[in-house]
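Undergrad: Structures given as structure tokens follow.
Read-outs throughout are calculated quantities, based only on the coordinates presented, and are distinct from any laboratory measurement. Please read these numbers as outputs of a predicted model, since none were measured by experiment. Cβ atoms are built from the backbone, for glycine too; each structure is taken alone.
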Structure 1
Amino acid sequence: MPWLKLLHISAVIIWCGTLLYLPSMIKSAATRSPHGAPSTSALLPRTVFIGVVTPAALLAIGSGTLIFVDIGLIAPWLMFKLAVVGLLVLGHGSCGLLVLRAERAEVRGMALFCALLQVSLPLLLIAIAWLVLRKPA
């Protein structure tokens, strides 16, 4: 069980850390990429999204699910936490859509969407951390 918690915490740190930086990376790649062939900076957000963020998200969600299934815990705070994690997953998916838009050089509104993600993702992470730390004993 301790190794499962270690896996979960490690995956959450990697997922959340890269998810916080990804909107900036997407915005930078979208503003620098020419309308022709994609440059190296335009391919970096896709590589990070597919190679780092998504596997870490799957590991975090899978190991977290195994933890609360193993404990057999169903509590109101957990349901609230899972709802906020669901919103975080929507933010993750939004980053994926922005990666696709950046690759197609559809930069209209890109700065606004990236700014919204840069504000909302940290708020969701703070809410998740607060729910985890304030859970009843």
Structure 2
Amino acid sequence: MDYDMLVIGSGPSGRRAAVQSAKLGKSVLVVDRGRRLGGVSVHTGTIPSKTLRETVLNLSGWRERGFYGRGYRVKQDISVGDLIERLHKTLDHEVEVLQHQFMRNTVKSARAAVKFLGPNRASLTTETGDYSEVGFAHALIAV
């Protein structure tokens, strides 16, 4: 299939480029080889680190101590399981928001590795070895 825009990478810049192109009436395919859409910022970078930090601050009652006193805690024993549970909820929500944004703007997505075959052709190879070719008018590498 052919697209007006091929976006490689579904992180913040890829997401914005894809949605903006779609809003301008362009057909868009976003390709990411990660397990889920969202890129490094969602899965291993900014969002996970900030989520863990905020979870600890919340569960420990750190911000409320000035008002309630030093002994205030939301949860007495904070476990790694508590942190992981909150992290997974947050990441799942971020991926769902991205998927919904793509769906609402008719942006197609694929989980594959990309190899350029020429100025306006690329091959997509999935983890299972499925192979396809796409044509595109413009490409953006947003990794």
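Undergrad: One of 1, 2 was used to calculate distance in nm of label points 7 Å out along Cα→Cβ at positions 60 and 108, giving 4.9; which? Let's see the in-between values first.
TA: On the way: 1: 3.3; 2: 4.9.
It must be structure 2, since only it matches.
Undergrad: Comparing Kirkwood radius over Cα pairs in Å across structures 1, 2, which is largest? Each step should come with its number before you reach the end.
TA: Values: 1: 15.9; 2: 17.1.
With respect to Kirkwood radius over Cα pairs in Å, the highest-scoring structure among 1, 2 is 2.
Undergrad: Thinking of 1, 2, which structure, once helix-only ellipticity at 222 nm (-39500 (n - 2.57) for each DSSP H run of 4 or more, over all residues; to 500) is computed, gives back -28000?
TA: 1
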